[in-house]
Structure 1
């Protein structure tokens, strides 16, 4: 494959970008890198599928990001980005397949570990500070935990 996904990020409309195709606004931004010539493109979630069908799972990443959910696409993305380790990846996959998908309750211990890993993922995926605060408020997590990552501080310095 010539192109590889570098990372994705979710922006508020005020921080929207213009896709390489000229489409504006894009809030669901995919950063892809050409492994042959090193070109890096910032493109929208629709155009990324024109580069490679391998990026098809991203269509399930962005809705989950907006809602603060964990789904197989987010689990896979977090693992590939090195946000979660082998054990956390396996735990999330097991919890998703055996509990969340079937709408079964987690044990208190599972719930604590799930929330810990979910927070770790959402602290390390690039989303706008406003969206991060909204998600953390929904989860009833203190805003102090909603600090932007180092990558984000330069991107949203006007917020």
Structure 2
């Protein structure tokens, strides 16, 4: 479970960092498992449907157990696979970079952060910043610590 105070601190750090980098207006969401929204903020000047985009990125990350950037890469490699998952999710998945899984000290997934408003690279950078700003972890913090932490970056990188 993610406490509301922690979720709000993550979003505060994300928005502050976006302003420091002079990025476009940012929207950020923190969700718990099942993509249940804990907190959301949208900066003044952010365009419409940013909530839906941020949540869709989180849904994709949680559904496939990897960052939404890796879901987008998977879509490029296996479009029918992601098209099917998007359809069976009632179009809740948005395969675009900017969402990261949130892990606790033990490596358990406790939610996701989705950021939207700038490039997917900047959005993902902000998501990572928000997670780390409150002392929580991301996937790469657990690489090499067991098969439950293996993250396939592209098709074939693990021989499959």
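Every number in this text was worked out from the coordinates using simple rules, so none of it is lab data. All values derive from a computational prediction rather than experimental measurement. Cβ atoms are built from the backbone, for glycine too; each structure is taken alone.
A few notes on this one:
- Each of the structures 1, 2 was assessed by mean count of other Cβ atoms within 10 Å over residues 74-81; the largest value belongs to 1.
- Entry that produces 1.5 once distance in nm of label points 7 Å out along Cα→Cβ at positions 82 and 114 is calculated, selected from 1, 2: 2
- Source structure of the calculated read-out (P(r) over Cα pairs in 10 Å bins from 0, in percent, 10, 37, 35, 15, 2) within 1, 2: 1.
- For relative contact order in percent (Cα under 8 Å, 6 or more apart) computed as 18, the structure of 1, 2 it came from: 1
- For 0.7 (distance in nm of label points 7 Å out along Cα→Cβ at positions 2 and 34, calculated) the corresponding structure among 1, 2: 1
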